[in-house]
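Following this line, the structures themselves.
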Structure P
Amino acid sequence: MSEGSSRTGSSAGRKLKVLLVGKAAPDRGGIPTFLEMLTRGELSRLVDVDLLNVAHTGTPEGGKFTTGNIKRTLADARAVRRLAKGRDVVHIHSALAPTVTIIRAGLLAAAARSAGAAVVVHAHGGELRAWLRSDRRRRFLRLAMKPVAKVVAVWSAGLAMLREVFPDDRVVLVDNGVELDRWHPGPRDHTPPRILYVGLLTPRKGVLDLAQASKILRDRGIAHELRMLGGTPDEGPAAEAEVRANLPEWADLLGRREPEDVPSVYSDADIFCLPSWWEAQPLSILEAMGSGLPVVATDVGDVARLVEDGRTGFVVPLKDPERLADALEKLLVDADARRAMGDAGRERVEKHFSAEVTARNLATIYHEVTTPK
């Protein structure tokens, strides 16, 4: 949506009542971070907002047909229906792929609608593009989202793809945003320079490609530190174990941090790298740019729209450790380039990807879905 949107979430002289539904802390990742931003930021000024946190303890089983997932989905649907009563809008946050995740989102949407609330589903996951490759699956998604008034895409390819499933007026693009007062540039002058990765420890995030690129850089005699912040992915501990077993001994695993401690991890780095195999519009890149870090990332999702290649960092092909190493080397050997690109990235986030813009655009959507036609 346009950055100039000015309508708020008020209706008939009162604030709209909005229930956010999604996985928040202690879960980490894009959706929890996004929900934390919404509940404490500008959106809470524009609307009366509450959060139903559907994160669970125990072994992650994301995207799998398991007894645990079925029980949790049914329990969450009951909670949504109970809490949706008296709300104007229920805003569900989901990766919206694969099949199990779509079924879950559809059931939560149906529960909210049955309680009388308008429903918005926020499609965060870049995996949707690979999943939604057949007419049968598009029909399935259309059916599952029948109770939903608006579907929010967070990346331009996702918008185009979802508009092949739903009428254009049911799908809208809302860029991610970051709270600029939380992210600040650090010294960016460490010797040797520090490369930072922030994300889940899973091969699909390209972590092992980064490990291989780091080995290539070591072989070239390019000194650097490799730091990784993250933990167990949704698909479970096996993916994390595969990553840990194949990292070089010099990789510094920082584990997980509380949200309030994450900004200092960025400000204590020199370069940010996200070599993922698929993404939508990764918040970690915006956080890194807000922290004044140059970014090296793979050309997936809307990464090339966030990172201006050659100005705020470099965009490289996915699954190509050699090209990844080449881009990182340019920054590792040139402190002036690191600082200039990092400053340009901070400026870009300030202009185009602030949390305030995101909140205003969401409030406008809430107004639209609750206004009688």
Structure Q
Amino acid sequence: MASASPSWAILGSVPRVLAADADLPPGADLSLALPEPPRVAILTIPPRIFPGRTTSRSFPSVRAVDASGLLLLHADQGPAKGPTVIDLPSRRESCWRPNVAGYFVLDAKSASALPLPNPEYIMHPGHLGLIASPADAGHYMVAELQMILGGDRADLLCFSSEAGEWVTKDVRYPLPSRPLSPNGVVSHSGRLWWVDLSWCLLTCDPFADAPVLRVVPLPEGKALKSREAWGLLDKYRCVAVSGGKLRFVDMYSNRNSGGSAQIGVWTLADPDSTEWTLEYEATFTEIWDDASYKAIGLPRKIPVLAPIHPTNPDVVYFFLDEHLLGVDVRARKVVECEVYELVAPPSQHVGTRFVHAWQLPRTPCSGNNRNSAVYVL
């Protein structure tokens, strides 16, 4: 008898690329095994989606996931052979880019991949998000916030699956002159949330005819200087949805106990709030001293942050050596531990951007192994 499929997965951001298109079943653009967490699910795509060779510097990447079963994939299409020409009503330019851009919306339920038109319009994948339509099942929007440093206006570049084309919406940009770190875009409560782990969040409803950007600062005392820890913050911080609410997770030094490292989780009470509440915090010494940590035999070493559990905000995951640990931080106990596998990057570069806590659609899956539920392809 087949066991129930998992309700969520830890999805590796970097897919495995097959040697040939024919290695997938006829008509399929992807395959995806879904082991139960904390094992990592790996997406598999053919070379027709990513024709290059995967290296530590060049690889396809899942930029966003949605509970509808949709994934947003960035997959460059090879070296550019000439200048990139961008022709939009609000932006006309010619520039040199090393690669031909490629973006795809993947549907895990149908194993299909839809290439987004005019990928050259997209300026930075770190500001690109995906959200299912709350009003029309089956439709979605891909949106990128494009801003000019020092300006008080920005463009919200939107691709609607219903319209099938890109539309630019002019929005007021409410932040002062400082680069917005591209730490990803979260979909929550019918809105997109642009995350800067050093500063703040920006949020709006991209489906609105005239979207209004709103600023949500990080919890008090958590803002950093511009470009401070640039490129490293996803090892120690994340913003994600857990238990139906937006959470901010931070690893930091406890100034009250000799600088010992600890972790805290804050909650945004509701989508219209700007106030975060500290849910709990614990030192890593407390976790290391528990019998559950001693039982797994791993060193007393500061780990790297991985996802927060999407339905249980007490559980946070960490990378430690070759293992992925699930820790009930409130209880200071290890609840899960598995060896993990990622396609890329090397272990010294892992961080939260290389995994997604993905709540899966309520769709029957095939498979007769609790460690390998697979979508029908």
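Since every read-out is calculated from the coordinates, none of them should be taken as a lab result. Every value quoted in this text rests on a predicted model; they were computed, and no experiment measured them. Cβ atoms are built from the backbone, for glycine too; each structure is taken alone.
Consider the structures P, Q: one of them gives 1.5 for distance in nm of label points 7 Å out along Cα→Cβ at positions 17 and 57 as calculated from the coordinates. Say which. Can you show the working numbers first?
Working: P: 3.1; Q: 1.5.
Attributed to the structure labelled Q.
Structures P, Q were shown, and P(r) over Cα pairs in 10 Å bins from 0, in percent, for residues 33-120 alone at 16, 46, 32, 6 was computed from P.
Assuming -12500 is helix-only ellipticity at 222 nm (-39500 (n - 2.57) for each DSSP H run of 4 or more, over all residues; to 500) as calculated from a single structure, say which of P, Q it is. Among P, Q, the structure yielding -12500 for helix-only ellipticity at 222 nm (-39500 (n - 2.57) for each DSSP H run of 4 or more, over all residues; to 500) is P.
When mean count of other Cβ atoms within 10 Å over residues 97-104 is calculated for each of the structures P, Q, the largest result comes from P.
Comparing FRET efficiency 1/(1 + (r/R0)^6) of positions 129 and 249 (r between Cβ atoms, R0 = 25 Å, to 0.05) across structures P, Q, which is largest? Walk me through the numbers on the way to the answer.
Numbers: P: 0.10; Q: 0.80.
Looking at the calculated values, the largest one is Q.
Quick one: semi-axes √(5λ) of the Cα gyration tensor in Å, for residues 209-320 alone came out at 28, 17, 13 when computed from one of P, Q, so which one is it? The read-out comes from structure Q.
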